[in-house]
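Values quoted throughout were computed directly from the atomic coordinates according to the rules given, and no laboratory measurement underlies them. Treat the numbers as computed from the prediction; the structure is a model and nothing was measured. Cβ atoms are built from the backbone, for glycine too; each structure is taken alone.
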Structure I
Amino acid sequence: MATYVVSDLHGQYKLFKEGLKKIGFSDDDMLYVIGDAIDRGEDGIKLLQCIKRNKNMDLLIGNHEHMMLNSVDPDGKEACDGEDYDLWLFLNGGNVTYDHYLDLTEKSRKALLAWLRNRYVIKTLEVGGKKFCLTHSYYNPDFENKKCRELSYMETWRIVWKSLFREERATHGTDIYKDYDYTFIIGHVPVQRIRASYTSDEDFYRLEIYKQGNLIDIDGGCSFMGRNGIKSGALFLRLDDMEVFPVELVV
C-alpha cells in the first residue's frame with residue numbers, strides 16, 4: 001500500500017486520470033487531494049464525484065471548495081446567492097463549476113454538498129514512521145483532523161486562504177510551519193509563482209515541487225491552464241519514499 005497526495009487539479013479530470021495511470025494507483029493505495037479540485041477547468045464536478053465514490057480517495061477542503069459551499073444553496077436548490085457567490089462565480093472561475101453543478105439533480109447536489117461539508121480541513125497521518133500534516137495552505141494545531149462542518153466560516157477561511165506565499169495583507173501568513181514536528185504538504189500557491197516571486201531561480205516555470213524547510217508545496221499550476229508558456233500540471237507525491245510524479249497539462 002502506498003499513500004499519495006496531489007493538489008489544485010482545478011477541473012482537469014483527464015490530467016487526473018493520466019496521473020493515476022502514471023503512479024499505478026491501485027485499490028490498495030490511498031490518495032489525498034488537498035483542495036481546489038474544482039473551478040477554472042471544465043470537469044470539477046466530475047472530479048468531486050470521482051473522489052466521492054472511491055473509498056481509497058479523499059478530498060481536503062481548499063479555498064475553491066470553501067467558496068462553493070458558501071455560494072450555492074445549502075439544500076441543493078438552484079440558487080447561488082451566498083456570501084461568496086460573487087467572489088466564486090466571477091473572480092475565481094466558479095462559473096464553469098456551477099454550470100455543471102446545475103446538471104445534477106437536486107438530490108445529487110444535496111448529497112455532494114453534505115459530502116463536502118464532511119471533508120477534512122487539516123489531516124495528520126504517519127507514513128513509514130514519518131509524521132505528515134496535509135492542509136490546503138495554512139495551519140492551526142486546534143484544527144487538526146477537524147472537518148469543515150465542525151469549523152466556522154472564518155476558521156476554515158484562515159486555513160484555506162492564508163499563505164506564506166501571498167503578499168496581500170488579509171491572506172499573508174508568517175512561517176509557522178517550522179515550529180511544528182511535521183512535514184507539511186500544501187498547495188494553494190503554484191510552485192511556478194513561488195519560484196518567480198521568492199527565489200533567484202531563473203527556471204521558475206518548471207513543473208517541480210517547492211521545498212522550504214519542513215514545508216512542501218505541490219500546486220503544479222493547473223490554474224494557469226498552460227498559458228504564457230508556463231509548464232504546468234499536477235504533482236503527485238508518494239509519501240512512502242517522497243518520489244514525485246509530474247504530469248504536464250497539454251492544451
Structure II
Amino acid sequence: MRTIVAGNWKMHKDKAEALALLSELVKANAGQPAGVEVVVSPPYPFLDLAVNAVKGSGIQVAAQNCHAAASGAFTGEVSVLMLKSLGVTHCIVGHSERRQYFGETDAQVAEKLRTLLFHGLAPIYCCGERREEREAGRHFHVVEAQLNEALAGLTADELERCIVAYEPVWAIGTGLNATAQQAQDMHAFIRGLLADRGAASVPVLYGGSCKPDNAAELFACPDVNGGLIGGASLDASQFSALIRIARERKA
C-alpha cells in the first residue's frame with residue numbers, strides 16, 4: 001500500500017518564503033529512503049516555481065484546485081491543462097474549505113475529478129463530515145454519499161489513480177482532535193467502499209490536524225496511508241518530521 005504525505009499550504013507564504021521552504025524540504029528529503037511519496041501544494045502563483053525547485057528531489061507538486069473545463073471564458077480560473085503544462089502531477093479537489101466558503105457541490109467536485117483523470121493528473125479527493133453531522137451519528141452516511149457522488153461510474157483502474165483524503169471538518173482549526181480510533185474507523189469504512197468498487201489499494205490519507213505529536217499514533221492505524229497536512233506543512237521541520245514518522249511506519 002502506498003504511503004503519502006502531502007502538504008496543503010492553502011493561502012500562505014509569499015514568493016521568498018515559498019522558495020525558502022521548498023529549499024529546506026529538498027535538503028531534508030535528500031538521501032532519505034524511498035517508500036513515502038512526498039507532495040507539496042503551494043498557492044497557484046508559486047506552482048511553476050515549486051516544480052522547478054523540487055526537480056530531481058522526488059518531491060511532487062499538487063495544485064489546490066482546478067476548473068472542470070479544459071479552457072474557456074472563466075475569469076480567474078485555472079484549467080487542468082494549464083497545471084499539466086507546468087509539470088504539476090496532483091490536484092486537491094473537494095477540500096472542505098472549497099465546499100464551505102465557495103459553495104462547491106459534490107457534483108462539481110465529481111466533474112473536476114473526472115477532468116483530472118482524463119488529462120492524467122492524480123486527484124486528491126477530500127471528503128468528511130461537519131461537527132453537527134458527527135454528533136447526529138450521520139458521519140458514515142455523509143462520507144458514503146460524498147464518495148458515491150464523486151466516484152460514480154469510474155472504473156477500478158481510474159479509481160486506482162485517485163487518492164482519498166478523509167477530513168473530519170470538525171477537527172480542522174477548531175482545537176478538537178479526532179482520536180486514532182475515530183480515524184481508523186472512518187478509514188476502514190472508506191476502504192470498504194473502495195473495495196466494493198474493486199479498488200481496495202487506493203491510498204486513504206488523514207486530513208484532520210495531523211502534527212508530529214499525534215502522527216505516530218495516526219499513521220500506525222492499518223487503514224491510514226499518510227496525511228494531507230495543513231498548518232504543519234508550512235514549517236519545514238514539522239513537515240519533515242511527519243515524513244520521517246511516515247517512513248518509520250512504512251518500514
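Looking at structures I, II, which one was distance in nm of label points 7 Å out along Cα→Cβ at positions 17 and 241 calculated from, given that it came out as 2.8?
Clearly, the read-out refers to I.
One of I, II was used to compute Cα extents along the principal axes in Å, and the answer was 46, 39, 37. Which one was it?
That value comes from structure I.
If helix-only ellipticity at 222 nm (-39500 (n - 2.57) for each DSSP H run of 4 or more, over all residues; to 500) is calculated from each of I, II, which structure is the one that comes out at -8000?
Source structure: I.
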